[in-house]
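Some structures are shown below for you to check.
Each value in this text was obtained by applying a stated rule to the coordinates, not by laboratory testing. Keep in mind it's a predicted model, so treat the numbers as computed, not measured. Cβ atoms are built from the backbone, for glycine too; each structure is taken alone.
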Structure P
Amino acid sequence: MTTAVSKTPLVEDLQQRGLIAQSSAPELLHDFLSSRQSLYCGFDPTAGSLHIGHLVPLLMLKRFQDAGHHVIALIGGATGFIGDPSFKSTERSLNDPQRVKVWTEQLGSQIIALLQPVLSEPLQLVNNADWLSTLDVISFFRDVGKHFSVNAMMRKESVRQRLERPDQGISFTEFSYSLLQSYDFAMLNQRFGCTLQIGGNDQWGNIVAGIDLTRRLNNTKVEGLTLPLITKADGTKFGKTESGTIWLDKSKTSPYSFYQFWLNTDDKDVYNMLRYYSFLSCDEIVALEQADRNSGSKPQAQRILAEQVTRFVHGEVGLQSAERITKALFTGQPQQLSLAELQQLELDALPCVNICSSLTLTETIQKSGLALSKSKARELISSNAIRLNGEIIQQDSTMLEFELLHDQFWLLQRGQKQFCLLKISL
């Protein structure tokens, strides 16, 4: 007997947000989700942290649970040894087993830390190594491999693209990845009654294969749903930056840099990103967009987006810290920053240069890169364009004469927006 779920119009909300790319039964999706389902999303350990590309599926798990469904997060402790080749242009490098094991543990802890505080019931976390690592190769080929047509696998778009690149091709290892992910779905259906798999749109081929294998092995009908590739208005992939990946681990991407990333979202993209990455209702987002257009001043959407996503990933403490750093830099009051906040800036937010206290300010400005020569540095000082720790500097002197922030740092500033963090060399 199925249990009725909340009357929250989940399908309509996901459609309004543009969060459904493909579905195995689009005409039946509303009826299918009108009763409580168990669904999963998988995450392979290809690094020690998730990044913002994983946020949309993580948020989807919460959206489904809020609508009354049971959610499962699967960590690919076994499939992580291979890596999904879907739409990758080259063969993946195989990672060291011990490293994959550590990454598996780190991702599991991270997913629990991110989702558990915002879920109404405990998150079910599983590891596919629990069933894949005990399989012997003969049994797998006999019981699973016989259900897969090589002809059909070679017609998959992700495989075909690799086959059309004679310089790369595809190894049997990566070619067989789809069998392992399909087996995950069948096992989750057997063990936990899982009836739906969600994932990025690049997973569609693997999901369809899993639906078919589950039907063959378990004589059960299950469904799949994919999320769109998140792109910007210009068609480029969202989340790609010059500085690299935006991680969810604060030791890889600081809360301040994370907050700034969202704060700098283009006006053309910000309302769509609110639909994808926030829990504001679509009506609230439409109202915000209209208010921004009519205000004649700076839009509020970027600030709201940055607050929403930073709070979800780094909590209220992380958000407040990011806002404090932003305010301190903008108002020229770095003395208000804690040592931990200065270390955030050192990690990934500002250029950081080690200097000795015997240098003059002119020499320091040149070394920091804020001026190409000492003469230019002197010119900037004379025109009141240089600030040190928020104070305008009007004459050259040695760095020893300027007070350090927390006995470690100086903050050098040229004009309004160019900064360099200076760290004393001991």
Structure Q
Amino acid sequence: MKLINPSTRFAFLAALAFSIPGAAAQAQDDTVSVADRGCHADNATASGARDLDGGFTEDTAMTVTMCLEYCFAEGYRFAGLQAGTECHCGTDYGRFDGNAVCDTPCAGDASQQCGGSAANHVYEFLTGNAPDAASQSPALPKTPTGAPDRVERTAAVIAVGKWPEGLAHDGESLWVAESGARRVARLDPKTRTVAERIRVGRLPVGMAASPDGEIFAAVATDKTIWRSGNGGGTLAQLQDYPQAIAASPNAIHVLTWIGGSSSKTAVVRIDRTTGEKTRSPVLPKNGFDIAATDATIWTLHRLDGENRSQLVGLNADTLIVTHQTTFDGYAYMLSTSEDGLFAAGGEYGVSGLIVAFDPATGVERRRNSDIGFLAALTADSGHVVAIDRAGEIAVFSADLGLLRTISTSFGGFEPRSVLLVENDIYVSTHRGAGENGSVLAIDDWAP
């Protein structure tokens, strides 16, 4: 499932996308994305209304997926796990918010977290048949006369496996994580076909390419990092769940959720030659993405209960925190270029946001909020490309001026990841034939 909040795009639990029983009778784009809404207090008294006061089930083999499937089938927008065995459903949450601790393992899978005592770990259905899901993501703005242009481009469609997620390019081939198939696929950009598939483990999600073209994949459920070089195989086994991955010349850096919960996060540095691991101090909660710029590793975090985010910079070798920037707005994606650092996201259902930072200091340079809620982000030396949840592409200059918006012949889709490679934009999406997804290749995109 890469589940998740568009915001939690390479997360283990937050990015959970799964197939609902009976999905064969549904439309191709009914795969569900789930957003992790965090830990929220419930009514601790023996009587009275619960925070999620709709459907309820309890099971001594409870898991996150079990609860999500139950609440979705019952037609609710929110699912909450509590006390290890309980699953609560509802149409709203947060009425008892205060101090809440979600630290109870799921009874059916101790590697997962199922709320706490009088506390729900809440998830929200974002796409497919979830209530109101289709109406909550405004399109990118219409371009007025004399402003940046709006164009349509033909998208070449590459059929790939189940639940494609992260993308990476090794200089010749394109790689995609087929998270629902436990594989990564190598694609030939010239023929637009799958050249080979490699089994890597349960739930590969994020992918990264080192400067010399070696490919790495974060395998979330197995808590491993797979590599393409040296015959292929496991580079490292992690203690905690990988949320996002970045590659630099000498090392791989992985943002992890400690114990599978977003309440504690850390960065793990893995030496590419020796496999030796170094772990950072505990970082702020709700860590969503990671990126590398020169000698600094950047992580992105959401502040609980506030419409603000935090950018944290760490020394790439020692993992000592060197910079911290708190800024207005909710961002959950990072991207870098040769001389830029960008974060994007927005207020779900209201508006979008892109912020440009100084890549050396993390100081905010400029922002653009005249856009729709964003689900995918990438950049090169001259452009920033963002895609909203309806599949419309926005092309910005490096200083975030909107240059062009692009719709495609593929129609509406929710992007999972986007990558710029020379003259092409590549986008992964769960939309495809049956449970399988697609990678779209779009050329002639630059203004």
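Taking distance in nm of label points 7 Å out along Cα→Cβ at positions 177 and 385 as the quantity of interest, name the structure among P, Q where it is greatest.
P
Which structure, out of P, Q, was helix-only ellipticity at 222 nm (-39500 (n - 2.57) for each DSSP H run of 4 or more, over all residues; to 500) derived from, given a value of -500? Kindly include the intermediate steps, with their values, before the conclusion.
Values: P: -13000; Q: -500.
Source structure for this number: Q.
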Inset, instruction - Given a value of 1.05 for Rg/Rh (Cα atoms, Kirkwood Rh), point me to the structure among P, Q it was derived from. - result: P
